1. Output the label of whichever structure in I, II has the greatest value of FRET efficiency 1/(1 + (r/R0)^6) of positions 99 and 195 (r between Cβ atoms, R0 = 30 Å, to 0.05).
2. Quick one: distance in nm of label points 7 Å out along Cα→Cβ at positions 43 and 179 came out at 3.4 when computed from one of I, II, so which one is it?
3. For log10 I(q)/I(0) by the Debye sum over Cα atoms at q = 0.09, 0.10, 0.11 Å⁻¹, the calculated result is -0.37, -0.46, -0.56, so let me know which of I, II that is.
4. Of the structures I, II, report the one carrying the highest value of relative contact order in percent (Cα under 8 Å, 6 or more apart).
5. If FRET efficiency 1/(1 + (r/R0)^6) of positions 3 and 19 (r between Cβ atoms, R0 = 30 Å, to 0.05) comes out at 1.00 when worked out from the coordinates, which of I, II was used?
6. Given a value of 18.4 for mean count of other Cβ atoms within 10 Å over residues 75-82, calculated from one of I, II, which structure does it belong to?
7. Using distance in nm of label points 7 Å out along Cα→Cβ at positions 27 and 115, single out the structure from I, II with the greatest value.
Structure I
Amino acid sequence: MKTRMIFVGPPGAGKGSQAKILSEKLNVPHISTGDMFRAHLKNDTKLGLLAKQYINQGLLVPDDVTNDMVKERFNEKDVQNGFILDGYPRNPLQAQFLDTLLKEHGMSLDIIINVTSDDEIIIKRITGRRSCPTCGAVYHIENNPPKVFGICDKDQTPLVQRKDDTEETVVKRLKVYYEETFPLIEYYKNKGLLVDIDGNGEILEITEKILEILGA
């Protein structure tokens, strides 16, 4: 089964949701750069403090800092039987670093899942997200609303909208994606590893399509 995979695609296309579901179904770790950043920031590691300088200015964390976090993560034993990368690599230079890193570990990529979606749907999807600041549960005002409007089902905490989930910010993020990350699609297409998946459907339907492609 193809278990060394990467999810790519625009922000809000549903990469993270699919990666989490498949991680459980396939019993392989879901490696998210967002989770890595949060862990390093929380623990005030050397890499976390470096990343914080850029994040606080609203800048992208430099490739070398992100690469070092990924390199450190791949020293852990749980990646030996497979992994799902989500949010990394974000450009061809990071992809080249990953190729070298995997080679050092005697690994190679099996498949790249490119989750596609229309900009209008992405904007609606992201701007409708609400999250619980206490437990981290995520809802959507239309697609996955809480039982009581604006209140978390799990702990009754008032839900909040993240600062980067506003329409203005989403449009900027999409612009950055098309300029900086989209070339990554071509990089993996040239390697014959890329498979496109329409991310506009229902979450579980998309999961079934991906499992079918993986032969799971």
Structure II
Amino acid sequence: MDAESRREALLSTLRLGPVVPVLIVEEVRTAVPLARALVAGGIRVLEVTLRTDAALDVIRAIAAEVPEAVVGVGTVRRPAQLDAAAKAGAKFAVSPGATPALIEAAKASPVPWLPGIATPSEGMTLAEAGFSVLKLFPAEAVGGAKLIASLASPLPDLRFCPTGGIDRAKAGDYLKLKNVVCVGGSWLAPPALVAAGNWAEIETLAKDAATLPRAGAS
């Protein structure tokens, strides 16, 4: 897959909704009902992070049993993780940063990759490598919406899915920017609601998030 094909494949996925929930799933048994609740609320693109031992099995379960969901993998730090997630059924991959080895692996992977940056130089480096759709991370800590707005003029080819410290109240500040495609956030699946199996409340949170307006969806 060439750079332009990777870009368009990733953008087409991220444009499916204004919010990508960042999911830390401890138990496989909660994966399918959680995914179904989010999809029922209008949130189809889900990022399952590799922060638990269950993560790959969670991706497999969602990919197999919730076909309406577009499940991806997050917290990818090594090429082997990218390969394992692709085999598990992940449709996209997200990293907190980028390394030379991961960049080369992502070029060869069939899974579109969303690498993380925190500075303009990192964005320029990744764009030169063929990756111009990026995750600003940790968004709030490194400058937030003001930083992304500042990058629009000197780096007009870059598009962002900011993640890190973004909640419902802050999401709108990002989504009004034309170089922001969507935001990532964990507020749609609070651990207490997941542990309690309160799928109805998670569906309500998803419905609210799905209605958030955005300027950069086109």
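Where a number appears in this text, it was derived from the coordinates with a stated rule and is not lab data. Source: prediction; values computed, not measured. Cβ atoms are built from the backbone, for glycine too; each structure is taken alone.
1. I
2. Answer by label: I.
3. Going label by label, the one that fits is I.
4. When relative contact order in percent (Cα under 8 Å, 6 or more apart) is calculated for I, II, structure I comes out on top.
5. I
6. II
7. II
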